[in-house]
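Every number in this text was worked out from the coordinates using simple rules, so none of it is lab data. Because the structure is predicted, anything quoted here is derived from the model rather than measured. Cβ atoms are built from the backbone, for glycine too; each structure is taken alone.
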Structure P
């Protein structure tokens, strides 16, 4: 079958790489893709992922059987709906179901109604009320802008002054919806769950992301500076509770409310004294979690998608090795950064997945904040970490930075 991958980042790079390994797949296309994906897909960078009409036309003209949508924006804007109207199969939820990511408030209200464990919250719709609220709230407090923010619309304020700065940032105008949440203490992890209506199948391998820009979880939130899997110090009991108390209930809640979700639901969870609680939901694979999970996955991703569609049992198979991924980002990210800086020293054989590079003549130059993810595999997390930092050292560029402590929580 012919498969079209939508998106241009490292998540889409690994999706195309993994799907190409399936004997069920005859050809992979990518829109818009990136220049590094040409090894695994026919790339069409001239078509924007926001151009739904052109994507539908392309899919029909090329007899695409399945479209796999990587990023959140095409999902929340209804690309799946447009494709399904033309009887093209889509791995990714429709616009209504994608609200689970597109609106923080929608997700919190759903969890509250169906008693799914998460932080207590307050919705505030204008700046003056927000400034009044932070005068008496408990600290730390978490501020989340409603809507999509590419993983960066979250501010953890530990003091009143930080909260004031957060309010100023998240309310550029007087009106706007911001969710203020109780700060949860504990260790975070990412659980990908295949969902088709009320049929939910969590991955039996979890990953752990590193959101802050700098070592020791310091600095601003980013889209993710690295990840690893498995997470050996989080035991099966926690995963079972997450399935029983979060994954199964949210799938049933969505369906009960009239939102039939089909695709992968990302559960960003935290282990608290009361057990696992939800930090966030995403309507797609995490990035960089997808890169490490799909590298470790030995079973056929396309077969899993077909089994999910048919609500058949899904039998995951994983390599024995651990996988660690380290993101190299443009200096200045997630704030202002320069583009067009040369990057070399990497290969495209599955050890590196590209997020923000483009080719100018024979040279790759930076085109985004997060630029390239290096991978390392080993018999345990420590050996995988050693391998990944060897891969990082191969990359030649004076325009990039990276964290040096990815996966340390599993080694200490």
Structure Q
């Protein structure tokens, strides 16, 4: 079977619905509405903390490379243990795992708040807590990704993933603005305190889910070689493997926003945390549109994922070349649309293309390549930004995903030609 045929056969059949109904179909499921509400609280807090932490790191060090190092430490555990987190998600009840990770995240936020408000925060403490956060994410992310498939029936999974992304980006409108106000009035420490408080929301909603209406996958018993079997499973499905590979390039080079946007705000446009927060809000406006576009699709193909990846790379390259703040703002919207459409469609497609018993481990691999590349990409982009220039750093973040998407498309386009040539050669020899 060719990759294209495998991809086509992997898509579940769904009834046709009107675009408006398809865009919000998952909200008809009560458990998903409750779960999404909790995620709104959690994601708002994440944005509040991320903006404050990025800016606090830049204030303490004056170095975009230090912001990149903080990102790298956050995602290093995912590079090392991402698939192990997915394996745990396949073995144990996912809701219970998420309740534990919420408590751990709230503890980290509380520690940051106490240290910062008391005046004892140091760059070393930020690095250490970033590393702890990374271990939490290594377990939380694949669990959370695969848990959506237990909250909604299969026909709503693609829509639920897209709406989850829309919720995340909607909170990006609120979180950065709230964080900017807190930083400018009472300081970064209180932004961390607000994040700790907001973790109460997802804890309550996770506990409020109707367990009888969940659709848990059968627990995978402990056995040898489970990680290797998941890798073989992906290798046997080229459409899954190519998507995950492109997601890895995308995450390593394309999404270093804390590094390039803090530097663009402070160095290129000579402003402060308020403009950085505004950049995130503008990016979120486009991202919400991209997520809703993805949510309205009942199916997708690998070629669409490649097209969106290339479009995002092109948009970020144009942003790096933007001559003024107005043009830069417009390109940020385009980046947001293509970014979230790519992420939502790639994520939901991979989940729909794999069997339930492999979903946790495959999404662990997905998280590993998507976020685990940041320890490489973050410092590299930070170094380029600091020593070559802000625009050069941002251009790299766009050009690499663009080239990767075009290269994968070229390889896939060449495969039928090579197959025909091999067949013709075999016929001549025969």
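What to note about this one:
- Top of P, Q by distance in nm of label points 7 Å out along Cα→Cβ at positions 85 and 397, largest first: P
- Of the structures P, Q, the one that 3.6 was derived from, the read-out being distance in nm of label points 7 Å out along Cα→Cβ at positions 173 and 293: P
- When relative contact order in percent (Cα under 8 Å, 6 or more apart) is worked out for each of P, Q, structure Q gives the greatest result.
- Value -27500, calculated as helix-only ellipticity at 222 nm (-39500 (n - 2.57) for each DSSP H run of 4 or more, over all residues; to 500), assigned to which of P, Q: Q
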